[in-house]
Structure formats: C-alpha cells, structure tokens
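Just below sit the structures, each encoded as structure tokens.
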Structure P
Amino acid sequence: MEDGEILERPKVMHKKIPLKEMIKRVILITIGAITMGVGLEIFLVPNNVIDGGIVGISIILAHLTGLKLGLYIFVLNIPFFFIGYKQIGKTFAISTLYGIIVLSITTIFLHPVPAFTHDIMLAALFGGVVLGIGVGIVIRYGGSLDGTEILAILSSKKLPFSVGEIIMFLNLFILVSAGFVFGWDRAMYSLLAYYVAFKIIDITIKGLDESKSVWIISENYEQIGDALLHRLGRGVTYLKGEGAFSGDDKKVIFCVITRLEEAKLKDIVTEHDPSAFLAIADIAEVRGGRFKKMDIH
C-alpha cells in the first residue's frame, strides 16, 4: 500500500423489508400501541394503578404535575430512541418511535373517557391483560413501547446482571415509588397488574401454540420414534451420541412438539420404555424443516 492510500471498508448491503411485510408491521404495531393505551387510560390510570418502566414513571409525573400522560411517555422515551438507533438498529428504533407516538396520542385522546370499572382488583387484572396484549404485539413485530427495555439490553453488556434482572430492579424501584405517591395498597395492585401483563406479554409473543424441543435417549428408540411419527404426527431425527461414563454408542431422538402434545408424548415414551431419559425445553421460534404436523390415524 502506498503512502497516503486509504483502504475503504466494503459496504454491507442490508436487505430491505418487503412492502407487504412493512405494511403488516405498521398496522400491527399501531394496533398494539392503541391496545396498550386502552389498558392504561381505561383501566389502570383512573384507579391510580401504574405499569413498570418509563410508562410507570410517566404516570407518577403526570399525577404530580397535572400534565398529559402522553407528553411524558413521548419525552422520556426520546433519549432511548437515539440509543436504540445507534446500538440496536434502524428498523427497531423507527418501529419503537412510531409505537411510542401512537401510544402517546392514544392516551391523550382516551384520557377524558371514564374508567370501565372502579373495582381496583378488576382494573389491575383486566388492565394487565389488555396492556400485556398490546406490548406483546409491538414486541413481536419488531418494536418496543418502553425505553427501560433498551436500557436493560445495553446495561447487561457492562453489568453482571441479565436483561430480566435489570428490568426487575428498575421496576421494583418504580413500584416502590408508587407506594409513596398513591399509597401502598395501590403499589401492591400495581405489582399485580405488572405480573399479569408480564405473563400475557410472554403468551402474546410466543403464541398459545408454543413449541417445545424434546430429547429422548432409549434402547427402544426405533419403537418410540415410530410411535411419535404415527401416533403423534411429528417427524423425528435420530442423532448419534456416546455415553461419557460407559463409552457406549447411544441413539438420541430429537423432536419438536407443541405444549398441547406434551402429555401424549410422555405417555408414548413411558409405554415403550419407562426408564428412558427424557428432556423437554421451551423453544421461542421454529422455522423451516418439516415441523408441520402430519395426519395421524
């Protein structure tokens, strides 16, 4: 290389999202953000029950200052939008910004609407469900409605804590703060609403038809594999294994099922080999291959 010559980095080509997929994403993020707004303004906020994260902080500040909740949600999330843009990606950041704008506008328009119920328990439970569905839809389609998630993702790289632990610590602090502002009974109801929302988010992201991976080690692997194929309608893969202690060759059956099929699979394995090794784990997503269920007779 000659003096003064500068080597240029090869440009990385990013594949654009198809228009149809982009429209689908915009529509569903819109629905998710509006749904979260309904959960906040129709159930939680009128009953002084809060959510976690930036939204929870926004509810407390809106109560103390009298300003619009949507204004705080938007302003407090702006710094995290720029962090997400630089550290996580352009598509994620834009999806997040759009979702937050829709959420902020929704809370402003719904604020005058009376609460569906003033029963605190019903408000916490149903508010948590509605809010969880909304947040789950947005996350599932590439966005976020709360900057604390972005902060937790980035902080986990420098701190000896997982993303989930950081979010838990932050939300614990916010919920304790709610106790000083709204009273400790409201803080406890807020914790209940947050727990319900957390569970519903998980179901919404993964879907009700959640997949599970199955590992089976048995001398009767052929009979078990054949039964899974014909009685459960699921394809199986035989893997080669070796016992670390005995050194014996082993056949490992690998299979992917839904959680609704878990009980029947256990019955099949027990029927052919009660002493078989069986391990079942959750799977976030399954793509490709021959996962589609076959007809059984």
Structure Q
Amino acid sequence: MTKFILILFILIRIFSNPIANSFQKKLADSISSITINFYTYLFLSIGCLLNINKLIEYNYNKEFITLVFIAGFLCTIGMICMIKAVNIGELSVIGPINSYKSVISLIIAFFLLGEIPTFYGIIGIILIIIGSRYIFLEDGSKFSLNILNRKDIQLRFLAMTLTGVEAVILKKIILISSVEICYSFWCFMGLFWSVILLILSKKQYFIKNIKNLFLILIISICLGLMQYSTNYVFEKMHVGLALAIFQLSSIVTIIFGYKFFHESNLKTKLIGCIIMIIGSCFIIFN
C-alpha cells in the first residue's frame, strides 16, 4: 500500500506542475507574475488553516524558523521567475530546462566541496547538453549559444537554481518536523514574501475578473498538490533520485505546449527531452 501511495504522489507531481504552468502562461498576459503569485499563496494558506491545531502544538526552534524563512523566500522568487519565463517563452522549451538542475548541483559540489564528477556524472552532463540542443532548436535554425541571451531562458535557469536550493532546505525541514508542517509553512512563508514583493513593486493587487480568480484557484490547487506530493516523495526517497523522476513532467509540458499553445517541433523536442532525462538518471549514479 505504501508503494502504491508513493507511485500515486509521483504521478501527481509529474502532472500537476505542467497543468499549473499552462494556466500561469495563460494568465500572465493580463496579470503580473507577482500578483498571480500572491493570490496563489493566499489560497494555499487559507487551505492550511484546516491544519491549524497541529501548527499551534508544534515545538518550534530557531533552526526551523530560519529554514522556513529562507525556503519561503527562495520558492517565492523562483516561482515569480518561472511565471515570467513561461509567459514570454514556450512551455516546451522552459519545462525541459529543469534537467540542468542536476548539472548545477554537480558544479556547486565541485567548487564548494571539491567533489569531482564520476564517469556517470560526466556522461549525464554530456547527454543533458546534447538533449538541450534539440529543445532549443527553432524552425529552420541552427543551435547557437546566443540562445542563452534570451530572457525567458535566463529566468528559467534562475528559477531552477533557486528551487533546487529550496528542495534541499525543504528536505531538511521535513526531517526535523513533518510533511504536513513543512507544507503549511511553505504556503505561509510564500504568502509572507509575496505580500512584501507586492508592496515593494506597487503592482495592482485587486483582480476584478472572477474567471481569472477561478483560474488562479486551479493553479493553487495544482501547486498545492505538487508541493505536498514533492514533500511526501522527499520523505520516502533521496532528493536526487526524486528530482530525476520528476523530470518526466517535462514530457507532459512539451505535449501541453504543442496541444494548447500550438508550439512547434513536437517530435524533435520530445527526443531532446528523453535524452536529457536519461542524462539526469546517469547523474544519479555519480
């Protein structure tokens, strides 16, 4: 039964994120990413009030408070960057870039910890780079490193880096508390930092269109399911292995981009995405 629940949460994680990104892309044309982020965390935080008794009874310490504040800041900035990236870029390009999270972790480990990638790690990096060439190709164009000058690509890499660090911190929070408490404070701290950013940016916070509010509610539900399932999987598996499995959501994102936003090169991008996923799996054995 435990394995079934784990597989169920993995599937929820794989599908919920692409669905949320699709609605974010649709809404970001008319509503700022900061405002979307604010309402998303507002709805999520309201839902967490159902868990208020456990939150009141928990024995908090300085380490826990520090970690949740840092994780909240990272996830808030990361999500805003992600919303902006999917707004100005293609879902089928933005999604698969997440495979580079494994590469970034190896680079950080090399410079900060002196860890040298093994044969598997090097093969994984090469495969991810090769796969990304297929993802970045546009109709009739050749691959060029100039694509890294694109704002949507830069924002996606920034979002990926921030959420990658956040994932490690969330794992630590889960270990010293629980999945439920970690999830609740992920929502509350996301709302806290979103309010601050909304005030500093002076963006319009009031949404008159009920349909748009309903779409943000759907985004909130998807992201809530995504984060809770992520926390659950992190509790049962190593973070690196879990993140590699989550790369399967890139395939769903590419299909959504093709189906709902008429993005091109479906077959080429799927081939590139599969190569990148294989590369991520190699890095697991690093």
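Where a number appears in this text, it was derived from the coordinates with a stated rule and is not lab data. All values derive from a computational prediction rather than experimental measurement. Cβ atoms are built from the backbone, for glycine too; each structure is taken alone.
Looking just at mean count of other Cβ atoms within 10 Å over residues 53-60, which of the labels P, Q belongs to the structure with the highest value?
Top value of mean count of other Cβ atoms within 10 Å over residues 53-60 goes to structure P.
Suppose relative contact order in percent (Cα under 8 Å, 6 or more apart) works out to 19; of P, Q, which structure was it derived from?
Derived from P, not from the others.
From which structure (P, Q) was Rg and Dmax of the Cα atoms in Å calculated, if the value obtained is 24.6, 77?
Computing Rg and Dmax of the Cα atoms in Å on every structure in P, Q gives 24.6, 77 only for P.
To test your reading of the models, identify which of P, Q gives 23.0 for mean count of other Cβ atoms within 10 Å over residues 77-84 when calculated.
It was calculated from structure Q.
Work out the source of -18500 here, i.e. which of P, Q gives that when helix-only ellipticity at 222 nm (-39500 (n - 2.57) for each DSSP H run of 4 or more, over all residues; to 500) is computed.
The correct label is P.
From P, Q, which structure was Rg and Dmax of the Cα atoms in Å, for residues 149-260 alone = 16.2, 43 calculated on?
Going through each structure in turn, the value belongs to Q.
Work out distance in nm of label points 7 Å out along Cα→Cβ at positions 85 and 197 for each of structures P, Q, then name the structure with the largest result.
Largest one: structure P.
Compute mean count of other Cβ atoms within 10 Å over residues 221-228 for each of P, Q and report the one that scores greatest.
Looking at the calculated values, the largest one is Q.
Among the shown structures P, Q, from which was the value 39 of percent of Cα pairs over 22 Å apart, for residues 37-188 alone calculated?
P
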